[in-house]
Structures are given as C-alpha cells and as structure tokens.
Structure 1
Amino acid sequence: MQNKQERKDFTVFIIAGEVSGDVLGAKIMEQMPDARFVGIGGENMMQAGLKPLFPMGDLAVMGIVEVLAHAKTLTKRIKQTVDAIINEKPDIVVSVDAPGFAKSVIKQIRKNPDGQQLIKNGLNFHHVVAPQVWAWRSGRAKKYARTFDKLYAFFDFEIPYFTKYGLDTVAVGHPIADGIIGKYDAVKNKNTDKIITLVPGSRMSEVKRLMPLMGDMANMLVRNGFSDYKFVIPTVETTREYVQDNVKNWLVKPELVSSAERYKQYSQTYIALVASGTVSAELAMMHVPTIVVYKMNPITTWIGKQIIRVKWVSLVNILLNRSVYPEFLGGRAKTEYIMDAFGQLTIPSVRQKMVKQLQSADELWRKPGGSASQLIAQGIREAVIK
C-alpha cells in the first residue's frame, strides 16, 4: 500500500451549499490539480471538474421557517451525502459554508461504524467560512470546535472566538478580494452611465421576497422621470426563469445577465440595489455606491432581532464600524425609504464620500502570503500529506 506522502493524488470530498460557496469551492479546486474532487457544488465547481451528487439548490435555503419547510429534502440529502463519503473513502472532507448541512453530515458519520473507521484512519473535516459568532449565537464557536478539525476564517479578529475552544483556526482574507481589488475601475465618474444594477439574491426564497420590492422601486423611478436609467439584473441558473417571468409586469424591462458577467456589470454600475450578502462585499471592494435591502419570513425576522448583536449586516459597515452602505432590512425595506437613499446617491459629493470610505477598507479584505484559495488549498494539502 502506498504511503500518503508518496501518492501523487488524493481525494477531497467537498461540499458547497450556495452560489458564494460554489465560487470559492471552484477557486480552491483550481489550486489543487493533483486532487480528485467529489461532492456537492454548482456550476462553477462543475466547470472545475466536479460531478455533484445532487443539485446544490437543494441546500440553498435560509431562515428557520424556510429550513423547516425543506426538512424532508434535507434529511434525504444528508443520508445520501453520508453514504457517498463512506463509499468514496476520501482523504479529507471540506465544507465551504453550508455549516448546518455539513455538521449534520459529520454527526451521522461519527455515529456510523464505517464512518468511525474512516475517522480512525485519519479522515479530517475542514470548514471554510467562520460563522459570525461575534454578531450572534457566540455559543456556535464551541460547537464548531467539537465538529471540525480546522476552520478557515476570513479575518484575524475572528480567530480568538474559536481557538479558545481548541479549534485550529487560520485567517486567509476574503476570497473575493483577490479577484476584485485593483482589477476593476469602479471609481470613475458614472453620472452619464445611469445603469442601475438590481441583485435580489441567489436563493429562490430571497428572490421571491425581494423581486416585488425591486420592481416597485424600478417602476417608481420610471414614474418620477428617470426613464433614461438602464436596469440590469444578474441572475443564477436556479432563479433566472422566475426573474424572467416576474419582470414581464414591470414598467421598465431590465436586461438579464448571467452571474458569470456580474463583475463586468458591477464595474459599469451607477447605483446598485442588492440583497444583503456576499454581493454587498463584492460591490464594496469595487467601490460601487450601493443600497442594501433584505426581507425574510416575519417569524425569522423577529427571532433575528432578539439575538443579533451588531448594528449592521453589510460586512464593509462592520469592518469600518460605520454606516457606509445604507441598509433597509425587514420592516424598513420599503420603497419610500429606498427612494430617499437613492436620491442621495445621485448627489456627486455624497457619492464621492462613499467611494472614499470604501477605498479605505481595501487593506482589510486581504492577507499577505497568497490568495485565500491558495492558503486554504495549502492547509488542505498539509492535512492530507503528513
């Protein structure tokens, strides 16, 4: 039997549960041409060579009520994933976000006799993207320490929350920054472009909640004389058909572009109106004036208000500890509030102030020593070949 150090290839079982995880997963895969990948991912990871067990969209649910509604499907997919890991006998399991699903899978593996044998043989569980325990549910850090062998966080300030429970944690910088900062000219004056980019999210549940709001916003702009604006919506394959049907009733007909074209689109954007999430970080790195909105199930929203301990949801606001991007969440996600913020961002001095604040965050997004995907791939390889 070959020693692991002598092997030229190894198997990584990789799990991604949403678009941002799929993008990062693909970047990690590209850094490891000597590895064989199996698992769960989307179109980006498929292009990098992954043959997924099942559609990634089955895992892309968010919120307490939403998860309960998909409980039967998730239970089926957990079992399917556990069986696949036991059959494949990978050298390591790497989950990219999707922590709830990953923890459920690992829990079942630990209960399974064959899974226990894999662990005895050295199977490690690495997780990419630290939960925001500094914002809410700090007790999750202890649970992560019990579940995973290594955690890849984005920022240094996150590390102590996990190392105090004995979890090997390293900061790798935000993965998106390596492909954005300094590579797109989003600072130039776009007062003549008039392109409004709308991003209702990547999960179907959030798209359904935000499309009516964005449609009302677009219609109101047209009614108020902003007919020279061009509206564009980047979409993912799982929501494109829904978005296409929804915009048929709008006064303005937005152009739909693929998610793969989003960076080019963002760099040409005058003002963006986007769902809270990774997209707001992308736009911050590109210095694009942006308004952040979000709506969830009322029960989930109420529970969130009771436990969230930070003032903002946009990462750039949290990093700079100031309200750079205006946020309209839950009951405040109303057209009249958004219109007022939109009007402010048409004022040159307001736009320039926002851009300068976004530029000041550039050095906070990255770590020296390599890109995030390179640092993660290095950690995975070190765990396998030892």
Structure 2
Amino acid sequence: MPARLPLPAVAPGGHDDHVTHWVLHVDMDQFLVAVELLRRPELVGLPVVVGGRGDPTERAVVSTASYEARAHGVRSGLALKLAKRRCPDAVFLPVDFPVYEAASARVMETLRATPGAVVEVLGWDEAFVGLETDDPLAAARAIQAAVLEATDLHCSVGIGDTLVRAKIATDFGKPQGTFRLTRDNWMEVMGERPTTALWGVGAKIGARLETIGIRTVADLAAADTDALVAAFGPASGAHLGRLGRGGGRDRPDDTPWVARAHGRETTYQADLVTPDEVRAALAKLATRVVDDVRKEGRAVQRVHLKVRFAPFFTFTKVRKLPEPTNDADVIAATAYALYLALDDQRPVRLLGVRGEMVAPEGGY
C-alpha cells in the first residue's frame, strides 16, 4: 500500500454489534524470513533477504525481506543486485521451498483445527477463515496464539465482514497485530486513499481509473456503474465498483483448489543468444512442466510462452494444441514455434513455459 493516512479509531458499536459471521484474514509476518530465523536465530534483528540462490551478484529477485531490510527500501520482486545496493549489510539467503511448504502446511492445519472454521487458502502464507462469533477480536487473538504455539511463527489478522475488507484490514495490523474493517468504518478508513490501496488494483488499473476522474476509493465507490462497465467491461467494471465499496463475498470457500495449469520459468545467469540455446532451454522447461501435469492426470490443451529479452522486455504468447497431450516434445516444439513467431533476435534472459490443462470432469 502507499503511504498511510492517519487511522481513525474503530468504534465498537453500530453495525458491528449485530454481526455474528466474520471473515478473518490470516497473513504470516515476513513468512520466508521468519522460517529462516527459526533456523538461524543469530540473524534476528538483522536485515535479511531471501531470494534466488542467495547470491546478490546473480540474476534473481527478492522473495521476502525482513522488516529491517524493508526499512532500506528492499521489497519483494526487487532485483537482488538492487537490494544489495540499497542495503549493503543485508544477509542474503537462498530460497528453500520444501522447508517453507512444510511450515505452511502446519499453519493451515492449525487454522483448520479452529472450531467451526471454514478455511480458504490464498497462498502458503495467508488464508481466509470464516467464523460465527460474537467476539471476532478474541477469535483473531486465539488464532494468533494457536499459530505461534504450533509453528513459533507470528501472524497478523484482518477482521472484516467481507473478504475484501478482511484482506485490506490485515495491512493495518502488521506486524503481529489485528485491525477491523467493516461497512461502518470503510469510508472513514479507506475513502481518501488512492484506488491502488485496494486489493487487486495495481498501478495500471489505477492510472486507467484516473483517466475517467476516479482517484480515491470514495470516488470509485460513488462511480456510475455504467461508466465503469464502459471503461472496463461488464465483469471487471462491476467488480471494481464493488471493490470501491468493500463489497463482494462474505463467506470463504473451502472447496479444494484444482490447478488449471502448471508452469516453469528460469532466469538465466548468462543470456541465451542463439535459437539453438533457446530451443534446448525450452525443452528442459517443457519436461519439468509435463512432470507436474502428469501428477494431475490431465493433458495439456494450451501452451503459454513467456520470454524476457535483454535488458527487460517481456512478452507472452499462447497457442491451443490440435489435441491435448502430455508429450514434452510437442509442448517444447510449440513453445519454440511461439518464440520464433516473435521474430526477435535480442538476447533472452528469461524463459517460461506453462501448460494449461483440460478441465476436470464436471468442470472447475
């Protein structure tokens, strides 16, 4: 979120007194770093950056930074080289997926053990928890205590009457705190903030909203739906209007997530400069994608290619296959054909292959 405006007090009365169903958004604090600090307690209090192979001279990006590193402007997605420049004293650590996945599983097991909870997992470090309770703050604190006891990790909890409000509330409670955001205090807290303070509204959408005179959350909440639909289409326009009001779903959905696709990508330490190098790299990526897809028991029907040319020009292409397949050679050849269709001879610094699978029986 952008720089925060002063937060008003959250009144305990009004509408909140009559709400019994609450949505809690549980978000682990500096998750990857926190897991690493359990293994390396001597690093507590130091600026720590997790990303790539832990080598800031290589091409890779920050996965997570400690709060001490964030104070120097280090953020997720920042190039490690730039992170090193901003924070020369930072400790850089490699990404260790199996360890983080195990920690995430313990967190989610703990959330699901909450009596009466409906848990919708958003990622390995965050989830929505739906609860019937007259005291959501006590419930949030109980969850924080249970997660800490089970994992030695801290979390922040946003409390809301919709998923959107709970998700946005969490940021105001970080780290290790709570914050409540409901229809009663939505405009008081969010109204004067820019639209980019909303979940899912990035710089591009924010800029497009500005072109039609919408700059703040209050502007978006009051915007004419027809104008939003004209600018963004029927689905996105209506969604943006609801977002401005903090609306949307008020019940998490614990239906098991079913993957639509699997993808792999690699940033190369040395640019790929010949077509043969690109073709060989795509073959390796396609093989890894097929290994993932076969575990789903469904075939690939569309191949997506991502190419980042030096210094930083990114393109994506997609092609539907004549018939679904799990043949890595076919997928690799299709990706290579998409690369050739770009007709671009610049050196390649990143390649990604994604296999979109046929839908499961009965649909998603």
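Given a value of 14.8 for mean count of other Cβ atoms within 10 Å over residues 266-273, point me to the structure among 1, 2 it was derived from.
Considering all the candidates, the number was obtained from 2.
If log10 I(q)/I(0) by the Debye sum over Cα atoms at q = 0.11, 0.22 Å⁻¹, for residues 170-257 alone is calculated from each of 1, 2, which structure is the one that comes out at -0.41, -1.08?
Checking each candidate, the match is 1.
Out of 1, 2, which has the highest value for mean count of other Cβ atoms within 10 Å over residues 34-41?
The structure with the largest value is 1.
Read-outs throughout are calculated quantities, based only on the coordinates presented, and are distinct from any laboratory measurement. Every value quoted in this text rests on a predicted model; they were computed, and no experiment measured them. Cβ atoms are built from the backbone, for glycine too; each structure is taken alone.
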